[in-house]
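Visitor: Right after this note come the structures.
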Structure I
Amino acid sequence: MRTNYEQEYIKFGLKVQYYRKLRGMTQEAFAEKVGISWSYLAKIESPTRAFGVSMETLFSIADVLEIPVSKLFEE
């Protein structure tokens with residue numbers, strides 16, 4: 001994905017990974033709860049490439065992690 005915000009996408013994915021691991025969830029279990037495939041989640045969490053998500057997926061991720069959406073964008 002070409003974007004001017006590559007680093008922000010990567011930081012977002014790493015935040016998702018951080019909170020998922022904090023909750024003790026595997027990628028497979030977390031992806032199932034969010035309603036996405038494991039491979040899609042792996043792309044989101046990738047530290048080497050930017051990968052965006054829809055608003056629907058964003059809200060679902062935050063719901064499953066039981067955190068406000070804003071936590072995924074904090075520095």
Structure II
Amino acid sequence: MRFLFFMRLKINGETVENLQAATVGELLDTLRIERGKVAVEVNMSVIKKQDYERFLLSDGDAVEIVNFVGGG
């Protein structure tokens with residue numbers, strides 16, 4: 001059985017409410033963010049890409065999503 005979690009997160013400094021995401025992976029899917037091009041930090045801890053599907057989010061977590069940018 002799968003439970004849906006509605007919570008409030010602070011994403012890149014902006015409070016977002018009523019998100020339907022239990023894990024970092026689900027959050028990225030909900031926000032339509034391609035996983036290969038970002039780094040994710042939750043409460044000042046970097047989350048490894050292989051842990052995105054297992055890392056559970058909690059109401060009130062502070063999430064930073066950083067895009068990789070190429071340049072020269």
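Visitor: One of I, II was used to compute relative contact order in percent (Cα under 8 Å, 6 or more apart), and the answer was 40. Which one was it?
Guide: Details: I: 40; II: 37.
Working through the options, I get structure I.
Visitor: Comparing distance in nm of label points 7 Å out along Cα→Cβ at positions 29 and 53 across structures I, II, which is largest?
Guide: I
Visitor: Where does the value -2500 come from, among I, II, when helix-only ellipticity at 222 nm (-39500 (n - 2.57) for each DSSP H run of 4 or more, over all residues; to 500) is the thing being computed?
Guide: Traced to structure II.
Visitor: To continue, here is another question. One of I, II was used to compute Rg and Dmax of the Cα atoms in Å, and the answer was 12.1, 49. Which one was it?
Guide: This figure was derived from II.
No value in this document is a laboratory result; all are computed from the given coordinates. Small disclaimer: the values here were computed from a predicted structure and weren't measured. Cβ atoms are built from the backbone, for glycine too; each structure is taken alone.
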